[in-house]
Structure P
Amino acid sequence: MYNTRIRAGCVIIQNNAILLVEFHDESGLHYNLPAGGVNDYEEIKSAAKREVKEETSIDVEVGELAFTYEFLDTVNKKHSLGLFFDCKVTGGTASLPTNPDPNQTGVKWISIDELDSIVLYPNIKKEIREFAEHKVTIPLLK
């Protein structure tokens, strides 16, 4: 039996570029959307806002749901569900935080047109391009 980890994060697009968190670890250089685990009894949108601040040093307004993804790693017995929200920067400057994850090496604005030149986990480049073009969101019902 797997425990499912809920991850909350943000899709932040400005000037045809997306804000990504840069990592360098045993998998090599790669990028992720700013996101992380939801704590017990924490609202998902609050978790998304907290995670963006922790990973990028910026404040955001969390909007509607942009997309979700499911990841099932049967080898390591990990299962996660990612919920990513359309977010807008409200303050701060995107930069490496004071206490980054040990493998985090940067925070970068990557042009939507240059997504194919990077390694992105999960590989949702197509979905990011579609979202950037159409901005279709889904309300989170409570």
Structure Q
Amino acid sequence: MSTVPLPGLRDPAPVGTFAVTTTADSTVVSATGELDVSVIGHFTGILERELGLRPRVLVVDASAVTFCAARALTVLINAASDAHAAGVPFAVVTRSRAVLRPLTVLGLERVLPVHGDLAAALDWLALLPALTSR
């Protein structure tokens, strides 16, 4: 028996994956693929674990995210709130329409520090203590 692909059907969506890069100055959690309900628990766990380690700064790099469920936005907001409570500077990096569009529509860019690239986020986070100590 042979199978013929049906028009309009596609391979399953790429599941979100995560990588953590830690240096003396920062921890970056990079997300790739789709941030859907199947990976939200894992994403939350990674962010909670990294915040528990009290990094100098925590950055979520969502530049390679292709889909962002509403629950993923909640995870980002909770992480930002938890980071603030722990005294850990926090930022999100993305130029992905999949992330920027819902952030903008919901007005969340006003509560989440979003940067277009990692260098800009790290520069801003380095300046943040001087800006907030006044």
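To test your reading of the models, identify which of P, Q gives 16.6, 73 for Rg and Dmax of the Cα atoms in Å when calculated. The structure behind it is Q. One of P, Q was used to compute relative contact order in percent (Cα under 8 Å, 6 or more apart), and the answer was 20. Which one was it? Only structure Q yields this read-out. Once distance in nm of label points 7 Å out along Cα→Cβ at positions 53 and 109 is computed for every structure in P, Q, the highest value turns out to be that of Q.
If distance in nm of label points 7 Å out along Cα→Cβ at positions 69 and 117 is calculated from each of P, Q, which structure is the one that comes out at 3.2? Derived from the structure labelled Q.
Each of P, Q could give helix-only ellipticity at 222 nm (-39500 (n - 2.57) for each DSSP H run of 4 or more, over all residues; to 500), but the derived value -13000 comes from Q. Structures P, Q were compared on distance in nm of label points 7 Å out along Cα→Cβ at positions 77 and 93, and the highest value belongs to P.
Computed from the coordinates by the stated procedures, all read-outs in this text should not be read as laboratory data. Quick caveat: nothing in here was measured; it's all calculated off a predicted structure. Cβ atoms are built from the backbone, for glycine too; each structure is taken alone.
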